[in-house]
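In structure tokens below, several structures.
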Structure 1
Amino acid sequence: METLKPKLFETMKGYSKKQFIKDVISGIIVAIIALPLSIALAIASGVTPECGLYTAIIAGFFISLLGGSRVQIGGPTAAFVVIIYGIVEQFGLDGLIVATILAGIFLIIMGICRFGSLIKYIPYTITTGFTCGIGVSLLVGQLKDFLGLSIKSVPSEFIEKIGAYIKNISTIDVTTVLIGVLSLAILILFPLITDKIPSSLVAIIVTTLVVKFAGLNVNTIGSVYGELSSSLPLPHIPSVTFEMLQSLISPAFTIALLAGIESLLSCVVSDGMIGDKHNSNAELIGQGVGNIFSGLFGGIPATGAIARTAANVKNGGRTPIAGMVHSVTLLVILLVLMPTAALIPMTTLAAVLIVVAWNMCDWSTFFRLVHTAPKSDIIVLVGTFLLTVIFDLVVAIEVGIVVSALLFMKRMSEVSDIKSWKYIEEPDVADGEAEKLMSVSKEIRVFEIVGPMFFAAAEQLARIDSKRYTKVVVIRMRSVTAVDASAMHSLHGLADRAEKKGIKLVFSHVNEQPLSVMKKDGFYERIGAENFKSDIVEALNYAEELLN
């Protein structure tokens, strides 16, 4: 079982000066990459630009300090934008702080309870659906700033947002659009020249200089948000009501689930890059502590950022020290250079997020699943996507998981089956079994249960019928790996019917888990230990003895 010890302690054994220099250089480079993204994601989430940096500084530091990965870089990501925007619109900044802290608590509980390995069981169709949905919602949310539309307040709902854009389409600012297009061109073309310098940083520097020295009338961070703070805020505990907590439990759990999925996915990707194995439960605890402190210091939800983590690996980072240096570098930038960020054009940040949103949407995978997946999976995929776009992420994940669970139960119930003896003459029948089964007296009926017997398949046991001349029913359970309470209830019902008709029940090859449940339930004692046999031949010999 995984320990909960942070990866930092493991990496400090044999830590060298050479690796420290590599970690410092990598941390500084990643901070430069994270700077524009942190500001842009904060603005897109409906909070002030500084909140993005607070998140990368505070949450990023604790995620590296206490997490379970050598190279994970924590901070704000695009996955949270849609849900944060909705929380801020409905509950304000205090509601966001509460939701972020609650999400952190949920993540810590998940880690302590060793749920790290369970998150990977979230269906791929759900993660693909909501990821593409988030990408579309994020992209659409940037159109106001990219086009320079004059809209006082953009609705959080997708349909209303599109309606507001159409209603105010006449307010498009041509200069703003041209700066946005220039930003997009740099973001798309500059990586073809070199990937040593972040294209987002180049786009911001170029367009900021153009707007400043050409004296263009384009909205900037400063013109929209006023003077920016260049210091970390003091911890703030918001006023909380019971009604607020009730309302925020669901979105907070969604944030925790998203953070867990994205952070562990990032860990898996980075493991493959450096040949290491992360500690998933320690990572969840680190993520939880990071989110709690992020909320207390006015930040937004954070998780492991795949792109920034990959950049850390490529630049030589191999220990959590690199992630901590990344946070410290951003703190220095906040304290020294934050007022300069007021000059950045809003349309440039919108362009940065449009590219991020486009990269989030893996349309090749989406349409491949639509064309190749079973109909039930397509329903979950498309349903999760549409619910994310049209309603919100909380509804999408809740409905997606419930529908997936129901479809899974349906499939499992279809896999489980009861077969009478005449169907058992198959290649996997052992030597002597077929002959024995063929010679069974008509007063002995043999049934084989195939597949796990749980509540969705328990009614299959009702199919075990008996003819009027039946004296013994042999139930073969070699293919039953598990039973639950519902299956045991059905087995008791079968025993009741057998007792009324004077029929003896004999069980063959009951596996470990079903046998353990039967003993705890009292069913084993009710039937009698002598009526449980290790194989079908022994069971049939015993059944013949009962007849005689």
Structure 2
Amino acid sequence: MVWNFGDILDGLAEVLPPDAPALIHGEDRVSWGELTARSNRLARALIARGAEPGDKVAFYLRNRTEYLVTLAACFKARLVHVNVNYRYLDDELHYILDNSDAKVVVFGDEFTDRVEALHPRLPEVAAWLQIGGAPPAFAEGFGALCESGDDSALGIERSPDDLLFIYTGGTTGMPKGVMWRAEDLWGALSAGATVPANQGAPPPSPEVHVKNVGAFGPGSVLLPACPLMHGTGLLTAILNMSGGGCCVTLTRPNFDPEELFDTVDRHGVESVVIVGDAFAKPMLNALEANPGRWNLGSLAAMMSSGVMWSREVKDGLLKHHPKMICADLFGSSEAVGFGSSVTTAGGGTKTAKFAIGDGCKVFTEDHREVAPGSGERGFIARCGPIPVGYYKDPEKTAKTFPTIDGVRYSVPGDWCTVETDGTLNLLGRGSVCINTAGEKVYPEEVEEALKTHPDVEDALVVGLPDEKWGNAVTAIVELRSDATFAEEGLRQHVRGRLAGYKTPKRIAAVERMFRAPNGKADYKSAGEHARKLWLG
């Protein structure tokens, strides 16, 4: 039995109606028949340009239909997806393309100037494919490769060992390429159990999975509001595509909650994927400013992963649409399924408290298992279907994917405690933990307290070197548009909710918070800003 996404897509092409929607981006609609034909042609074109199984294809793109057409072609041709953060500048871009050994680069025409500057520095790239516009002399137009040529299935033997890369910036150091085997990634994504056609049970074989989808019909309509070039958006899109669903993406370069709700209303979106309050707060503000404007009847679930999603914002969203569920999914690029938390209009768990996932344990730094109810802090760990490791980085691989008592785990570095009932209380990523006067302070806990203040739209917390405290807890806040900055009032607000040593020693306001396009905290930039303000 071989689980491979290329084989799954070939199978789905045989059983799904060819006119069923597969991809929607504004006015650009791609049916399942068109997705199959375009990805087969593109796969052949990549092979014709010298790409061999295991070669890397870099995706320098914003969300658009071409992203998932190219991904499908890579699965079929046994090529390796490499995500490129489109906010990176020249040296950062060069690092990703060079470190990943990219053989092909697919890029949007908005990035042509940067690609032209990079091209001479990357002689190992065999093909540059531009989407839109007139490509430079060294590149080819993407569209022509998808629209002409043999569109039949490739008929090649694939492997469960075929890889997909997710480059993750983390909080320290250079980005690392997480290597996922196809079979492990399928297993991590519920092994098909959450695909509607499989009715909650993982299918025993790819053939049964395809048969179930054929009998059920087209899958669900998913809108990943976050970028496909980050793990949360990418992995949810892969699972939805593997279930015969339709993936809808937003067209504007920056997140616009009104466009999101317009799109949900127009296309009958059933589930939306976000990354915490950076997406959810603007969405709530839009709903409150436009009561009754959108028909959200199709929307059954809103899912978030990667950062904390505050209970107050969830409750606010559920007041506007009480029939949906809000699901926090605890995972990372290095593993998924650490835990989950579901909130409904009838109640749910508090922020940062998760039901622990199957195959998960919590270990101390010296690899002792944390006893539930002990109050001891530890790292969440998962065994089972996890990545191979980091590309070309055996030292970091050994640290993040240790073998404990004979079992290999993924331990990305998230601190938590375990309640008596086995649920998890998240504390934050260990690499940004602040040691102040001998006490550990986890930034996300302080950020959540700040964000409950009515004047605060967003917050990040960092540590600054301090002679008295060792590291001083320091906050950066983004205020609501009508709010006035009052540092002492914010400090007292935190002091009323947390232990005194967790209260920020300093707070500054910025016009726009330091976050990546996927909503994750950019602690590096926030820390640099804080150091310039207070340390010179």
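From which structure (1, 2) was mean projected area of the Cα convex hull in nm², for residues 307-370 alone calculated, if the value obtained is 6.7? It would help to have the intermediate numbers written out before the result.
Values: 1: 6.7; 2: 5.3.
Clearly, the read-out refers to 1.
Could you figure out which one of 1, 2 the value 10 for relative contact order in percent (Cα under 8 Å, 6 or more apart) was computed from?
On the way: 1: 23; 2: 10.
Computed on structure 2.
Taking -20500 as the value of helix-only ellipticity at 222 nm (-39500 (n - 2.57) for each DSSP H run of 4 or more, over all residues; to 500) derived from one of the structures shown (1, 2), identify that structure. Spell out each step's value before the answer.
Numbers: 1: -20500; 2: -9000.
Of the structures listed, the value fits 1.
Across the set 1, 2, percent of Cα pairs over 31 Å apart reaches its highest value in structure 1.
Here FRET efficiency 1/(1 + (r/R0)^6) of positions 27 and 243 (r between Cβ atoms, R0 = 41 Å, to 0.05) was calculated and came to 0.45; which of the structures 1, 2 was it taken from? Derived from the structure labelled 1. Taking distance in nm of label points 7 Å out along Cα→Cβ at positions 83 and 155 as the measure, the highest value among 1, 2 is held by 2. Have a look at 1, 2 and say which one yields 0.50 for FRET efficiency 1/(1 + (r/R0)^6) of positions 147 and 267 (r between Cβ atoms, R0 = 25 Å, to 0.05), as calculated. Answer by label: 2.
Work out mean count of other Cβ atoms within 10 Å over residues 131-138 for each of structures 1, 2, then name the structure with the largest result. Going through 1, 2 one by one, mean count of other Cβ atoms within 10 Å over residues 131-138 is largest in 1.
Rule-based calculations on the coordinates, nothing more; no lab input. Since the structure is predicted, the reported quantities are computational estimates derived from the model, not experimental observations. Cβ atoms are built from the backbone, for glycine too; each structure is taken alone.
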